[in-house]
Structure P
Amino acid sequence: MEKFCTDLGIGDMIRIEKKGTIDLDIVESNPIIFRGRLYLVEYIRQRGEDGSPSRSYHGNRFGKPYCRFRAWDDLQQFSAPFGVGYCFASAFAENDRIVVTVTERWGGSGFYLLESDDMEHWSEPRPIFADPAKRCYNSSLFKADGRYVNALEIGSTADCLDNAVFFAESKDLVSWRMIPGASGRLAPPELCWQDGWYFGLALRGDYTQGFHTDIFRSRDLRTWEASPLGPVLTFGDEDRRIHPRAALTPEQRRTIAEAVNINNSDIGLCEYAGKLCVSYSWGDQSGHEFLALGEAAATLKEFCFNYFPDMR
């Protein structure tokens, strides 16, 4: 097994440096590279229309949930809205093609795929999984060992904190099959595959102690081992820092400064220009949430291996 960081102690671990908050009322997001440029996909909420208990996004003029992309280098540059009426956008890019996994509503009964090669024209939604007895939320699409794998957050009740993640696989992004026995307490999921290992980042905690993001590893998507080295992200005052490229009003800045913060969750990762780019949510885990960015001086592989002593 190839190892990294063999001379590092715990105090020298690769850590995420928080760069600041960029927006309010956005939770689910993740960065991707499309045609050489870094973007952030965002699910824009509309309370009531999508069933979400969280607040509506302050800039939502559609009266419905929708999806969009935001340029990472120019945080005020956005794609045209797409997937109007759909929720929980999670994006994956490959060969000048973008694939976005969505649900038909907050806690809906199925997952669907949208595709585009220009961020303007999108395919009709194509089903991945549907079960009227289930509630569907976040997802994470990645490439592993020659096929596509989609981590699907599925629950049976409205309590998202009790959801599990199940896995579907596909050779062509059209036909999907659920992988028997593959699951884990990895909600909301952020998954990747590195050198024969699956790594998952997920929420842990409660409303008394607060919520943080831990990292797990698995060989088979069935048995998961948590890192013994502590959280990847945990909440703190640095979450309130305003990103230098954020365009926020004085009122929004006051809201950020005064907000209750007991949570770091919904992490998204993308390796770009020799570093790891990170998006995440912070707030009270009860509807008052904020979108922030970070980065780590490492590749995705170095970062994941870093949290397991026998891989360093």
Structure Q
Amino acid sequence: MSTEPSTLQRISLREAEITPGFTVRRALPTRERRMVGPWCFLDHIGPVELAGDQAGMHVDEHPHTCLQTFTWMIEGEVMHRDSLRSEQIIRPGQVNLMTAGHGVTHTEDSLDSSRRLHGVQLWIALPEAQADMPPAFHHYPELPRWQEEGCELTLLAGQHARRQAPTLMHSPAIAFDIHAPAGAELKLPLSAEFEHGVLPLTGQVRIDSEAQAFTPQEFAWLAPGPQIVTLHLAADTRLILMGGTPWQQNVIMWWNFVGHSREAVKQAQTDWEAGSSRFGTVPHARRRLAAPKLPW
């Protein structure tokens, strides 16, 4: 089944500096596409060599609300610390999932032993019913992995065929890591109710009958409807494919806050600036990030 041109959108990534001297490529949110299902944020970290003058990734203490941070590591190691007193190194092939709910604070630091860093971080908007839930942190060192049609697949979230990822989700969604060391043509069943996004991390991929390949500088959005997608992957291509039911609830994103109204986001920022106990503190954090001025 081919994807018609009107159902496939090509979006250019933009660079964002997440810590002084360390930039990432951002696929979501953009002007063209704010969300894919509940996925409301997607950063591609690296791949980058950390030798010499290249600074590591060090994100100081900052807050979140009404979302889950979902970190998938491919190369290198990152230390996660949060106001729940979680302290967890995430290593290649593992997922860290932090649920902010009512409010949480955390830091992220690449380890000095990591000479190369590569991964992605996504955010998942929480439904309004779970917006104020207590914060939580989960670490997933084991995920469903298998080989199919010359590809190595890892199910990061959701359900596929008879496989179920252990990651805790609050909305219908799915996510894969797909790697084709020698190149491949993969026919992957999809949920027709889901919209999907494809982000190449290395190499390039053609989607269905689209003649022009997508590179790591581009993000592909696929409208709901198709029940299968054909991925033509060049050698050593790795990509993230994620999807979910198109989001129907109002979502406001500002800085590190997600909320279902401007009032909720404004209150979160007021609480952060006031040093409210709502967010707690991260033990031994170097410094606390200041929120930029609200645009309204």
Structure R
Amino acid sequence: MSAKKPLRVGQLIEKNIKWLFPLPTGVFIFLMMIFPVLYTFYVSLTDWDMISGGLISFIGLDNYINLLKDPRFFNAVKLTLYFTVLAVGVEVILGVFIALVLNRDFRGKNIVKLFLLLPMVATPVAIGLAWTLFYEPTIGLGNYGLKLLGLPPSQWLGSKAMVIPALALVDIWEWTPMITLIVLAGLASLPQESFEAAFVDGASRFQIIRYVTLPLLRPTILIALILRCIDALKTFDIIYVMTTGGPGFASETLNIYAYNLSFNYFRFGAASAALVALFTLVLACNLIVLWMRKTYEM
């Protein structure tokens, strides 16, 4: 029997080509996404605390147990959900409405679309600083507008009751155009036969929107909802620039709470546990939305 000839490099590559092509992408995903998540989870199981200056030791689930005993953690979860539901809910409603209005030919349509992109292009930190001036109690345009309407001035960012709606308004202004553009793309891909059939049957414009357009748009709207939920749940820059979690803890969402644990109290283990809780919350909310999409499509 003759010995087998060693495979050449070219033959080896050709034999394993289905693994070699996705390998760089897999390595990149692991290094940039999976590894940070796994490392954060590992740190959450330790007592890493720069105040004590001691050695890092494994403490199991103690950080998670301590989180469940901390009222600030539950307040942060509540505020995170409140901010997300308020901001994303209004964004979806406004975004769909504006897309339906723009889904027709009129002069200046492209200019309107260009202006819709401007809030998304601006830097979030710059947006936060500009809106902070807008909300300024004495010289801000917010209270000036209320005065013109004959309404009493508001503390905006200085009021515990108003701070989350005020922050949500900034998020709505910035990200409603994103919902609008996604829905406009969905409208452009809808089959025209359904609309022609509804028009022939004598359906009004409102009936066509309610019974034809919106049901066909449901998958597109849910995709936009998922993208915005992921982003809104982990909003940090606007809230930190405008309030840093104040007044008191009235706008301390989970991201701000984890930041304070890390860089104000130097409790990196507890902060990592808070971030794992945030990751779990984001995952749970989006699984619920995906379940809703699957249910509606059945």
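We did not get these values from a lab; they are worked out from the coordinates using the rules stated. What you see is a predicted model, and the numbers here were worked out from it, not measured in a lab. Cβ atoms are built from the backbone, for glycine too; each structure is taken alone.
Here the criterion is distance in nm of label points 7 Å out along Cα→Cβ at positions 18 and 242, and among P, Q, R the highest value is seen for R. For the read-out distance in nm of label points 7 Å out along Cα→Cβ at positions 178 and 210, a value of 3.7 was computed from one structure; give its label from P, Q, R. Answer by label: P. For distance in nm of label points 7 Å out along Cα→Cβ at positions 122 and 226, the highest value in the series P, Q, R is held by structure P.
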